[in-house]
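Chemist: What follows is a set of structures to go through.
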Structure P
Amino acid sequence: MAYIIVFGNEKGGSGKSTTAMHVLTALLRNGYKVGALDLDLRQQTLNRYIENRREYVRKHDIPLPLPTQGVMKSASELGMEDGEEAKLQAFQQAILELDEGNDFIIIDCAGAHSQLAELAHAMADTLVTPMNDSFIDFDLLAHIDPETNQVTGPSVYSEMVWDARKARAETGAKPIEWIVTRNRVGAQNMHNKRKVGAALKDLARRIGFRIAPGFSDRVIFRELFPHGLTLLDIKDVGGGSLNISNVAARQEVRDLVAELNLPGVKVNF
């Protein structure tokens, strides 16, 4: 069975697709065969990222590693009426097809709740939840007392992950490894940064996830997307030497991949 990594967060703009694409590329560069499935049926950011990459390879004749893209069939192709049941059936069929011949499957969920996302979370061997480093994003994970900054209880997304963990346990599969990454950690406002960090550590102990370093808000990530490139590709495409900011960004990718502790994966890029 392929190892499934799900990138999930019910809030948009947290960097899920960028994080997913960099982890995907790291796996490819470790020599693994990787399947990718984009569950954001409207925006399709991960699919567009991969298609940009295919077009870059075609135009420049540079042999960059590419994943296998999963395809979810339409309700009519499945002989079903349009609706949630058809989407769930299409998702399960796409996963079965990607499982053939791939070592890892990357699933990028939409920034909204759905039955499709629930099923994807329950299938995750590793769940990665990128969040912006603010209490606005933190509120998706837990409620917090504004006076004491103490966690008062889990919020909607944490409860959904809890349900996914229970559903997975009922199948006898190994528990989900849940990792929350802190993206866009600012150099300024250190007081707020410390408060968010302390609240995350408290919540991690209470509901069982690990905290991993994420990606800073760097221009390079936005510049690479139209070409389908990641920081791991720059040297292969004639990017020359990296500037200090790009070197720091690539180190963030290394740190994240190392912290994920995926089976057999080495940080050798």
Structure Q
Amino acid sequence: MWGKDLYVHLDEIYQNMARFCVLFASKHYAQKVWSTHERQSAQARAIRQHSEYILPAKFDNTQIPGLRPTIGYMDLRNMTPNRLADMIIEKIGNRQTVNYFPPQPDRLYKSLKARSNKSKGIAFSRAHDLFRNLQRMSKDEREIIFQSFMCGCPAELPDNIHINMDLLRRVTDFAPTKIHRLASGLSSLGFNITYRAHHEHDEDASLRNARVLVIEWHDMSTDDDVVGNATVVVNAMISGALENLCEECGINHLRKLDFSQLATVTRSVEARHISKGKSTA
């Protein structure tokens, strides 16, 4: 909020942007100027919305102006912070996340075996650069990348991932000419995409002649510490976003650019339940 007009900014949050407002009521809250401003904005929203919005949580019996005694509240004198947090999570339900990259992607670090602060910093820089590049792509361009890493062969990682063109055509439902056109436009975002024949030692002649699309991603950051082939980061981000999710849920996360799966604290409820079931099986 550095540099913002907080009077205007907070009014916008409490009146228009929030789903709920948890109001921590106490004698101190009632005396503060800023809390009064926030409460009035929240109450204006509640009146306009005609449905539950303000969720009172009381530290004492102080009466808060405009807060009707008939509104259900939580008595914090008889409740632990963890219990209140659980009730808030239950109230807001599953989070719909779009264009999200977690600030502490600890599960990504684990996948990349980044243990030191320096290696974590490099991993974060590369991953966030990739996230920005994905935002700059069209929907169809992203589909080429996602399906290639989901269905392609990882045998040549960390150098590249490759996929049979016919398979890519089938999973994207794009014509080969469209795939070529989309792929050729991604070089400015660090994706080096080439074509080759299938492995020459394959006994099946038709397979030997099949075209294979080969994808590398090079981080084009100006920081010398992170320049280079970072295809393995793309693979870790996409596989991490899919982990413990069915194919449909996983691709929906990717299409929304929802990388919440890369952090323990923002991991989806479905994935937690599946993972927990596996660990107890």
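Read the figures in this text as sums done on the coordinates, not as results from a lab. Here the structure is a predicted model, which means the values were calculated and not measured. Cβ atoms are built from the backbone, for glycine too; each structure is taken alone.
Chemist: Quick one: log10 I(q)/I(0) by the Debye sum over Cα atoms at q = 0.13, 0.14, 0.15, 0.17 Å⁻¹ came out at -0.98, -1.06, -1.13, -1.29 when computed from one of P, Q, so which one is it?
Modeler: On the way: P: -0.87, -1.00, -1.15, -1.43; Q: -0.98, -1.06, -1.13, -1.29.
Working through the options, I get structure Q.
Chemist: Sticking with this one: Who wins on mean count of other Cβ atoms within 10 Å over residues 118-125 among P, Q, i.e. which is largest?
Modeler: On the way: P: 21.4; Q: 16.5.
Structure P gives the largest value of mean count of other Cβ atoms within 10 Å over residues 118-125 among P, Q.
Chemist: Identify the structure, out of P, Q, from whose coordinates semi-axes √(5λ) of the Cα gyration tensor in Å, for residues 22-141 alone was calculated to give 41, 20, 14. Working shown, then result.
Modeler: Numbers: P: 24, 21, 14; Q: 41, 20, 14.
Of the options listed, only Q reproduces it.
Chemist: Here is a follow-up. For which of P, Q does mean count of other Cβ atoms within 10 Å over residues 14-21, calculated from the coordinates, equal 14.2?
Modeler: Working: P: 23.6; Q: 14.2.
This value belongs to structure Q.
Chemist: With relative contact order in percent (Cα under 8 Å, 6 or more apart) as the yardstick, tell me which of P, Q scores highest. Walk me through the numbers before you get to the answer.
Modeler: Working: P: 24; Q: 17.
Max of relative contact order in percent (Cα under 8 Å, 6 or more apart): P.
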